Structure P
Amino acid sequence: MKHTKADNIDGWLIIDKPQGMTSTQVVGKTRYLLHANKNGHTGTLDPFATGVLPIAFGEATKLAPYVTDGRKEYEFVLKWGEQTSTDDIEGEIAAISSKIPTKEEILAAIPNFIGSIKQIPPIYSAIKINGQQAYKLARKGQSVEIPEREIKIYALELLEERADSAKFRVECSKGTYVRTLGHDLAVYLGTVGHLTELRRTKCGNFTLKDKILLDSLEKMEYVEERRKSLLPMETSLRDIAEIAVSAQDAIKLSYGQGLSPKNYADFPQGSTLRAVFADCLIALVRVDEHKISPIRVFQNNIKKEIKDVD
């Protein structure tokens, strides 16, 4: 029997976003396919971009910042000699150059783009200026000035040389615009350029190994089958240490009450973040020598614990 009612479901769906769709369209499509009440994406991908787009369902939305704030990895193709208004294939040609950088020039330039660098995001972006998204103002022909920001490039490597382009891999911080990185790299090399391909291969702890295609979901006849593609909420927290607590203490956390660290051994000194489990993930807590304090509580899982206790 097919579902017709939207349900409260929790977990992560890692979509390999197809080219041409917005991130918001993917959110709406997956909410429909899984008949879910609530979901949202982490880390917007441009319509022309593809790759890892984590979609949080239900209480997993509370964990979205831990994915959005994590490192990202991309592979991109930078075409030399043509600059566009959007720094990608969707814009109109704004400048041209006959210079094609050599491999030696590219390799020599790369170290200048690793570490903390300054970047001015593109005007065709979702950044808000006086409450309005920059790309909407730009499309109206209004002047848009976006302040410079500092971002971090952890790694940048040349993967492949082509006739009039080059393929790169970059590992970067939240807030990095790869389109702008390509633009700035071309200018540094004495030419112009724009991205013809952009694929995110990692977002936080999620990689292409976790992905599923929208087409694959659509081909599944039943909602129950589609929901099997959901990953548990805690998969976004692989780098956070865990605490196991009793069902009774889980209930205390659900009411915003703290726990005594004396009941739980082997805590490091200083304030640390921990994921708390009973039978499943029930909370994120801040731990110091005096108290275990809840900062995110997952009520759906808490309710399961209460039922087990009753």
Structure Q
Amino acid sequence: MNYRNLGRTGLKVSPLCMGTMQFGWSVSEPDSYPVLSASYEAGINFIDTADIYSRWVDGNPGGVSETILGNWIKKAGIPRENLVIATKVRGNMGDGPNGEGLSRVHIVQAVEASLKRMQIDYVDLYQTHWPDDTTPIEETLRALDDLVRQGKVRYVGASNYNAWQLMQALWTSDKHGLARYDSLQPHYNLLGRAEFERELRAVCETYGIGVIPYSPLAGGFLTGKYRKDAELPADSARTSGVQREYFNERGWNALAAAEKLAAEKSTNVSAIALAWMLADPVITSPIIGPRNLKQLNDNLAALAVTISPEEKAALDQATAWDEK
């Protein structure tokens, strides 16, 4: 596997990142272990989670995904140094008025709780899950810088930031000599391109920021499991959102183009969607979220697919967005 540097850092990560939001939500803990183990055996060393996974489920207090990950590491006997573990802070963990946000007090509390749940001593990549308009960015970055200096965090990153917010953070880090965001986790896929490509892509390319997109398969739409004139699959966790965003002519046309290329390369649609992303040198490692071994293998097939410049241009044209 060709490991990649995360942005301008020397941290080497696999070209696919194992996402864990599904663990403890649509996948039970026992069923999570085979997927995690198979991904590790395939060479994936990069794992992404968050403290709030999955508080939206009735009876789920949050932290369940982190707990499952920590239990798997211990059960499987995986050497800590063989993994690059990323988690996130920002969401409401139900601990009173300081139980959410990006204040110093919440960040300090949250990282300790995450480390305990995962049964580890440090986090490789600690990400702010989304901005906090109620906390000065300097306070957030100073708290993160302290964690880096203490050795509890190796690098810091951001998720769901606009270009101006990311630039504000970079400027603040530069001005005060603080740890800076070395990665961005944006929502990005073959059908959802404008949000990242309009401004964020240029910022990441210019400043050497690693890009680890989430939802690279458009909530499952780019797996081909949804068909234009067929009944909806019963096993989808987010069908309504997928319908709203992608059940349109642009979506069906893009899916047809991806399926055509997949047939030509004797692979699956998921692999094409991921390979399209990996053909962009700005992208470090898309976050996949397989719920079983078949889905994992479909995703891993992307690593054996090469998208030529001409093929990428054709997919770009099929999913073009209005730049006005």
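We did not get these values from a lab; they are worked out from the coordinates using the rules stated. Not measured: the values here are computed from a predicted model. Cβ atoms are built from the backbone, for glycine too; each structure is taken alone.
Output the label of whichever structure in P, Q has the greatest value of mean count of other Cβ atoms within 10 Å over residues 49-56.
Working: P: 24.5; Q: 21.9.
For this comparison of mean count of other Cβ atoms within 10 Å over residues 49-56, the top structure is P.
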If mean count of other Cβ atoms within 10 Å over residues 57-64 is calculated from each of P, Q, which structure is the one that comes out at 14.9?
Q
Consider the structures P, Q: one of them gives 31, 23, 19 for semi-axes √(5λ) of the Cα gyration tensor in Å as calculated from the coordinates. Say which.
Q
For -6000 (helix-only ellipticity at 222 nm (-39500 (n - 2.57) for each DSSP H run of 4 or more, over all residues; to 500), calculated) the corresponding structure among P, Q:
P
